[in-house]
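Got some structures for you, see below.
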Structure P
Amino acid sequence: MARSHGERRRYPRFPADNPVLLKRVAGDGPEAPARTLEIGAGGCKLVHERALGVGTRVELAISAGGRTIRALGRVVFELPLRSARFQLGVAFLQMAPEDRDTLAALLDGQIAATP
């Protein structure tokens, strides 16, 4: 029997609506806005204006509760949406300890999402 995305994850994800600035690590383009749909300790699902390609490394700056969570990530899935946008799954690869603490506080409900 095939397993769903949720069954393959090591960490649960929770609904989230946070502004994100996203930039390709190897790209020359500017940061582009995105929004989280879900977030967890191991990654996030977000909506972005364009396709980046599975395997692409990205830098993320996620706003939450007046703080910024910075992470290096990798696109693990990409789905086109009807609105000419894309849903991306990003696995976190690297994060400073203070950013990991801020993420944990967000997941624990100690800080609120930033509209």
Structure Q
Amino acid sequence: MNYKEKQKNYRKLMGFIQNNYSEGCIKITNGEGHLHARVKVEVAHWLKKNDYKVYSEANFRGSLGRPDLIAINEQGYGYIVEIVNSESEMSLNLKLKKYPSEFELIIVKVKDFNYDTFKL
């Protein structure tokens, strides 16, 4: 992608997000367990260290769901990150179907997460 294409894709991805919280602000919800919340914060930290804008529990315009994290970088790449601990596969699949296809889906299993080896 050339610079103009990257900027166009970046603006397109940002257009999906309905900002409920400031970029970089990590929201912990009432239903999240300690391990889920810890991994969400650690993944968000990793993303910030790697130059991604990170949005936590942000809504997509048009009620397309609310992932744990949305990450977008200046190169025009966007990721939806779902942290999974005790959620059923059926519930997760229903949730994932709601998300825009322009984002790559990243599933992080709490039990397998290791900050030092994490990569997108």
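Read the figures in this text as sums done on the coordinates, not as results from a lab. The model shown is predicted, which means the values in this text are computed figures rather than measured ones. Cβ atoms are built from the backbone, for glycine too; each structure is taken alone.
Numbers at a glance
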quantity: Distance in nm of label points 7 Å out along Cα→Cβ at positions 35 and 59 - highest-scoring structure of P, Q; calculated: Q
quantity: Structure with the greatest value (metric distance in nm of label points 7 Å out along Cα→Cβ at positions 27 and 51, set P, Q); calculated: Q
quantity: Which of P, Q leads on mean count of other Cβ atoms within 10 Å over residues 67-74, largest value; calculated: Q
quantity: With distance in nm of label points 7 Å out along Cα→Cβ at positions 83 and 107 derived as 2.6, matching label from P, Q; calculated: P
quantity: Origin of the value -3500, where helix-only ellipticity at 222 nm (-39500 (n - 2.57) for each DSSP H run of 4 or more, over all residues; to 500) was derived from one of P, Q; calculated: P
